[in-house]
1. Computing helix-only ellipticity at 222 nm (-39500 (n - 2.57) for each DSSP H run of 4 or more, over all residues; to 500) gives -15500 for which of I, II?
2. Please state which of the structures I, II yields 15 when relative contact order in percent (Cα under 8 Å, 6 or more apart) is computed from it.
3. Quick check: -0.83, -1.14 is what I get for log10 I(q)/I(0) by the Debye sum over Cα atoms at q = 0.21, 0.29 Å⁻¹, for residues 187-234 alone, calculated from one of I, II. Which structure matches?
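Derivation of every value follows stated rules applied to the coordinates shown; laboratory data play no part. The structure presented is a predicted model; accordingly, all values stated were derived computationally and were not measured.
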Structure I
Amino acid sequence: MLNIKEFEIALSPVLKKKQEASSIHALFNYQYSIGIGVSDKLHVFQEQPGAYQYKTTVTLPMQIREGTKAAFPIDELGDCCCIVTPSCLEESNFFATILHEFVHCYQSRTCEEDLKTKLRIYQRATGTQDYMWEINHPFPYESPDYLKLLQEITRYDFDEIMDAMSILSAKLEAYDYEYMIWQFWKEGFARYIENQVLRMNEIEENNSGKDLECPNRTSLYFVGDRIWRQLELWDTKLIDDIEKVFPILERQL
């Protein structure tokens, strides 16, 4: 088991990579906490000049499963926090995972809540106390029209993507369509930024989810990444104002 000092040493590469990534997006100009989860304890490290340093330990109301890579608000911090477990720090290129989660921290700080509360799927999940809806919603990944989008997304331009989504808006149930749009906006953007970080460091991109044989939730991340790439070509300014992207994606509703 790593001790606190070893955690600080393990996190030392992250700050430099984050500073380099500020050339990709202004979100990396802000500071984000990193929490290392062990059982129900979250050891929180905050950015200081030149390093991430231990700040506090928070006791959570649940156990953090080994291998967790996430970002969610921590009441004691009054902010969203990147959360990983010790084994994640042993992975090659783990810094890209942490920077991916920083994207979610940025979304949480800026516009995520305002966008989410307008969604019917979120309102339904809140009413039934389904706090894991973003993970567990039974999206119809085998839908022929969705599979066609997944198959063709790498060659579609922005207009072709919008046409495909228009077809999906008519074919999918309303909750499923909202879920798809939400994942394109939220996870697609994080994957899009993550892949830019990987390319900057001359590392192979994360293309998990492109498999047509057994599509799952990560396929939405893969498609979302490609949509954000086309959005950037369509209007570069949108990448710096992510709130404006959501109504563009949901305009088919």
Structure II
Amino acid sequence: MKILLFTILSIFAIGCCSDDSSDFEENCPYDLAFAGHYIRIPIAISPHKSVYSIGDTISISTVFSDSIYDLGTQQTFEIKNFPFQPTSLLYRFDGGAEHSSGYGPNELHIDEIYNPRSFSSSMFANGYRADTRYTDGEYNFKSELVLKETGRYILLFSDMYQDHNASGNSDLNEEADAITFEGQCDALKYFLCSMIDSGDAHLDDYEEELIYLNEQVYRDNLGSVRGEFEAVGAGGITIEWSGFFGFEVVE
């Protein structure tokens, strides 16, 4: 299975690609920050800390209503029955020259109601994909990670929609692309932005690890929306929108 990639297109665009702006403005009357429907997916990490101990349990979840904020149009839209598919990787660093899979030595719990499927990659890290449940106007996915191994970790938490686009398998997004909502601009594509919503992602403390991932794993394809992280370049895998989160586990 293809691993997680997160490609953001036209990241600094502020308008539609069409020069015939009159028709576009009539059908899409928004002051665009990004040229697309950039759907914001909140990620909650609890307890939200920078340092944990062996035996601690971290809850990593995404629970939100179907009134969803769009970073592109800067509007909130009611989007029903969207087939969100969370996917995650976890990198572990123990002071050596290489990384290892973070999910391997720790204990991951995901309820079968989310249909979790694991995958592995020797170059990247073990990971999983799952399905978000949609009931009573709310999207819901929850997982728990019981910490068993010390080290410095970087979490990635995104959505398979982005993976399919980046890997050239956008046809696998047919079901999601068919979802429409009131106020939608037909000319704008979906982009899913998974964002840590419960506090600081601690990435300023993980500059060396980000440099390593950028150079050795992602081949200079990591990037930053606001350009705040000098450890990464201008690549299309946007760390603020790919659920990057740094933490350490100690004895």
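1. Source structure for this number: I.
2. Clearly, the read-out refers to I.
3. Corresponding structure: II.
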